[in-house]
Structure I
């Protein structure tokens, strides 16, 4: 998506930006919901209904605090103008503290630390776009190393025997999930200004699974092991998570690149403004 944004593919309708924003919000919501349900399963939280109700509240509180912290960091950076590396270290440190705050407030106040960290990035991008791009470039370099550690740790936890037994059934679950997600994407885009091919591209763009599955796939296994519970369900969850990565990440990445290069049109620099003006004019004529 970043490459498409640099090439201005789909820029007239902001398709790459829309996909990245929606995917980020979706990932955070999944992580918050996953933590809530896991807490109920291992007996560390209240009822499932209360946990589900706490999910939207945690998102609201996370966004609110993240916006406040983001404004403070923006003003701090704007006044003292530290180097990009120092800015990255400050943002990482503050984000870690926000995630830690989520654990401290657990049971007292629903709060999503990851959402707060995202909100910081939104504020910096809105206020100082160049500064945001510098931070993104630095974090992208750090992510190369962090990604290796993440997937290596996940691979070390996988029970190969369980993964092999879950093969056909796990693949069926993954396939049904992808079909349901594609249907959801279609419903979300109903009435939008995207044509059929562009909507198909967005549905395909949501098919690859990797980072989130690697990040939370082993969490049930570790939680069950720490609680002294039977770890067989945790082994199965982790196996299916890894299977989803193997089946969807390479194929999905190829499909996004191939379909995007054919479907998304390259927009000139001023095409975005021209398109918006045309849409507003058409809406005015209909009124």
Structure II
């Protein structure tokens, strides 16, 4: 909403008498003293958490979530699953330092992703901190992974971990850590169990004990216990993976996301208004 192109679009739409709809991708910025939200007819947010952070009026909000290509991301019965996988940017609020400390004895961890662009030390040195923590542990840093290689990584992992935090290891508070978490959709579609923090929009995707496990952000002991539970209990892991795949296919494909958008557009085009109906 607060980006310059969106501001221009809102003013032009208002001047022409056309409805305007906006979504949220975590950008900060002012709201013109509360005027900016009133220029939009609809808010299509990626999670209920996102709607609250944006301050979107409930009467004009629909939660559309995101999506996943369930053909591209799918289980492979012939694949051998092993270890813990993290996919994402190597930035402190992703909690990878906690994940390395929480790695159960004998377990391996694969980290796929590149460093962020933190402006100054010490956060700029976070990747080096991770490498020091990984010394003596079975941890692989793959660096940036091409999109074409991600499906295979997810099919071969025993569990995906997303241990995001509000408070980084450097003592910095990050108020918006995870608006949604698309990699969780991709893991679920791949039949891969998920262990993630109870933070942001993640509890709206992962159902505790059904499609994965939610842990308190930054709690290393709880994270280790849940990872160990999934790694040692093959029937549990298989059940979580099947349920995650079913949930992704039933609710979280890109087609579902597009249809939620189109329904909202159709209501506005017909002169109606949006209702606060968030698909769950």
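Things to note:
- At a computed -0.37, -0.56, -0.79, -1.22 (log10 I(q)/I(0) by the Debye sum over Cα atoms at q = 0.08, 0.10, 0.12, 0.16 Å⁻¹), which of I, II: II
- Taking distance in nm of label points 7 Å out along Cα→Cβ at positions 24 and 56 as the measure, the highest value among I, II is held by I.
- In terms of mean count of other Cβ atoms within 10 Å over residues 88-95, the structure with the greatest value among I, II is II.
- If helix-only ellipticity at 222 nm (-39500 (n - 2.57) for each DSSP H run of 4 or more, over all residues; to 500) is computed and equals -27000, the structure in I, II: I
Bear in mind these aren't lab numbers, they're just calculated from the coordinates by the rules spelled out. The structure presented is a predicted model; accordingly, all values stated were derived computationally and were not measured. Cβ atoms are built from the backbone, for glycine too; each structure is taken alone.
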